Structure P
Amino acid sequence: MFRIKKPKIGDIYEINVPSGLAYFQFTHESSVMGQLVRVLPGVYLNRPVDFGLLAVQKELYFIFLTLVHALRKKEVELVSNQPIPERVKPFPIMRKEAGRERGGKITGWVIGHGLRIYTVQEIQQAQHVRDLTPEQKKLSIASIWPASTLAAEIERGWLPERNEEIEEADRQKAAEREAQAGKVQQPEARFIDHYLYFPKRHNAEQAADQLRTQGWIVELRMGADGKNWLVLAKQPAPIEESIGDIRDKLEDLAEELGGEYDGWGSAV
């Protein structure tokens, strides 16, 4: 049976992206959010020789990653262990969205210690801003990503300071696809509803964020059982993938974030 080597602080991992090889370093462990990593600059055609030199470079950003799951699926490979720079040993100050409009636009931000902006009390004590300053835009965003999302975002050059710009472009593309689909499809066939449940709200929020970046319309609310959070994800038309492929991806996303995919149905 394949056994996963427990990640150690300072481990550097390699991840394949369409244009080459990218790297990140594991810096902090959280019982709530999982493993925090710093994404290192550069995409390489060949594996670097000196990882010590790579490790001292300024990171692009921090992000929580489902690292153990990625190792289990062999989506990333351990290539080195290097001391983390002194400046990144304290847990970073991060930002977390405070809410969204129905159309998906973020309405404000909570800023604070990356592990203390989740409970009601912590959010009340944190800094709240509606419009970010240029420096605040550079703060890492407190999100949990699977390895597949990390690879995709590295490839398209995502950075915290580009988050709003990229999200707006994604919304426009989704609206264009929807408008195009509306010309050839009946209104009742425009969406397929998918149901994902999570015991923890912050994990449900992360799943919702992942799907919104793909142009899905997502509703987040307490489930009928009063215990689990429901992510109701509306898959936009045109439906280009088979329902089996979509189901597999959503099951994987739910598993990575500690939840469960509970099926789909045609919207009426």
Structure Q
Amino acid sequence: MVSVEKWKVWGSVVEVDVTEAAALSEAAALIAGVIDEAESVCDIHRGDAEIHAVNLSQGAPVKVSRRMSALLRSALWVARMTDGAVNPISSESADDDLVPTVHPTPSFLDIQIDDDVVFAPWGASFEITGTAKADTVDRAAELVARELECGAAVRIGDVIATAGHCPAGGWQISVPGDGEIELVNGMAMATAFALAATEPPAVTESRTATEWEAVTVIADDALWAYAVGVAALAREIGAIRWIEQHELRARLVDRSGRVYTTENW
């Protein structure tokens, strides 16, 4: 039987499911610690977050913590894998009017990380909330499974990862608008939603207009599932073929409510 605990932090609902009831309290504490570590370095709404030092460096190298370095590396990996569809550089910072002509428009391709030193071009400003949360989901699930020797499913918002051994009957995970699906142990799932036309810019990596309302992706880890879902929103009808080329399972819903799935869904 699975034991569950939920709470809200970092602007998202957090849920932990464990296969051992006695481990629930400690699992929640471990996850809260992992989230706090990530939030403290990259939450732009926190005045003491380390990411502000990176964003204020403006062309100068800056030394960062190991966790900040890891989260930036994850964000840059996602940017490369999605051809920039999931961009760690804030769209506001990339405004050509804000960058003097002597400086080229900043790109994620110009960012360099050498151990714990980050160099970003003048005008670049990071916003990595989305990838940081997905990275944290992966890390939290693996930590709970390893430290407490139990099965764990960890969710932050619409991103979930599983680790350890699965419960009897497998992990039954809710898919937005489509009931439940069994998630193979060790796999992850993420759902990306399009922004409403009247909605202000989200505090996540930049997104563009799309014909998709929602994209749900199952992958080996939460970071990749999240990245593919967000990138698919910008690829319009070509998203289905692109996802299948990566041999991933996905369910896409367009603005009219029509449902499309990959062949292996």
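General observations
- With Rg and Dmax of the Cα atoms in Å, for residues 12-131 alone derived as 16.5, 48, matching label from P, Q: P
- Computed -0.90, -1.37 for log10 I(q)/I(0) by the Debye sum over Cα atoms at q = 0.18, 0.27 Å⁻¹, for residues 140-219 alone - originating structure among P, Q: P
- Given 2.8 for distance in nm of label points 7 Å out along Cα→Cβ at positions 148 and 228, calculated: source structure among P, Q: Q
- Which of P, Q yields 2.0 [distance in nm of label points 7 Å out along Cα→Cβ at positions 36 and 60, calculated]: P
- Answer label among P, Q for the case where mean projected area of the Cα convex hull in nm², calculated from the coordinates, equals 14.5: Q
Laboratory data are not the source of any read-out in this text; all were calculated from the coordinates shown. Here the structure is a predicted model, which means the values were calculated and not measured. Cβ atoms are built from the backbone, for glycine too; each structure is taken alone.
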